[in-house]
Structure P
Amino acid sequence: MRKKNYKGRCEKRVFGKCSDVCRTYDPIQYAFADELQNRPDIVEFYCNVPLEGLEKGEYMTDFLAVKTDGERMVRECVQRKHLTKPMTLKLLDMSKEYWNRRGIHDWGLVIEREAKK
């Protein structure tokens, strides 16, 4: 989840299951876009979907995907080190509530793998 007008480094790619150019801003988003493209249970997906009407500012959800059974799912990409930050938790809660109000209950996080020690 990021601010709507996020100005960080961006990689643009085209996927068959994404109707628009997919803009990824970090390695987690980049890898998950590939995973969605390759999953047989995903019909289409959208990147950086605006959360409209929020009181706390303008933000975007990382991925909204449509499954073969018509169910929609939402995934937010988060770095492991940010999971303990209060603002990150507040934004994730805000996203989950936003999508629950719109009838999407398959909401989850995508976190990078833990480094092997």
Structure Q
Amino acid sequence: MAQENLISKLTFQFALEIISFCELLESKRKFNLANQLFRSGTSIGANVRESQGAESKSDFIHKMKIAYKESEETKYWLELCKQSDNYPTSDKLITDIDSVLKVIGKIISTSKS
């Protein structure tokens, strides 16, 4: 079982919130964006969890970089929702993804040194 830590908890909770937001998008018939956001938003935590069982330091960093890229993609979809007419938006999710990006970015830079 993966070790319980800040980023694992943060990204798991974020994934739960993404699931709820995607259900809201789907209820508004915004299926394409909901699908993209669901995939990127839930894969962040999956990659963080996978990094916990990394075979080496470089494998760990690689998996965290994937989580970072998925976080950036998720932020893109959330910002598209915010800027598009007739789409629900969530400032909380945008604030949360910024926090996730900061933590993962710090983990990557600390792990490299």
Structure R
Amino acid sequence: MTKPVDSQCRAFQLAIDVLGRPWTALILNVLQRGPLRFGELADAAKGPGDKVLSARLKDLEARGLIRRSVEPGPPVRVSYELTSSGKAFEQVAVAIERWGRDLLDEKPRRRRA
């Protein structure tokens, strides 16, 4: 039997705080494919506007989940990639998707019950 998760612990609360921000999980998931420039990330994310995307990227960088790289120009090229902590989100994303699929499978059964 696995140890129950303490939802009051600091680590759990920090993870929920990070993932509770709109678009954060989407951005972390899109960056699993590798480094992307801002425009490529915006196109792949298909959701947040530039202002929100920029704010989320700054927050994720401050939290140590992504790395911002600047290549001098002209033109100056800025790209974003996951740190090892950001890459670890892949395991979380898989678990969330599995949970979501379970919820979808249960939805029709609840209606019939």
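Values in this text are rule-based calculations from the coordinates and carry no lab data. Fair warning: this is a prediction, and the values are worked out from it, not measured in the lab.
Below, the figures for the structure above:
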{"quantity": "Entry that produces -0.97, -1.05, -1.32 once log10 I(q)/I(0) by the Debye sum over Cα atoms at q = 0.18, 0.19, 0.23 Å⁻¹ is calculated, selected from P, Q, R", "calculated": "R"}
{"quantity": "Structure responsible for -28500, with helix-only ellipticity at 222 nm (-39500 (n - 2.57) for each DSSP H run of 4 or more, over all residues; to 500) calculated and labels P, Q, R on offer", "calculated": "Q"}
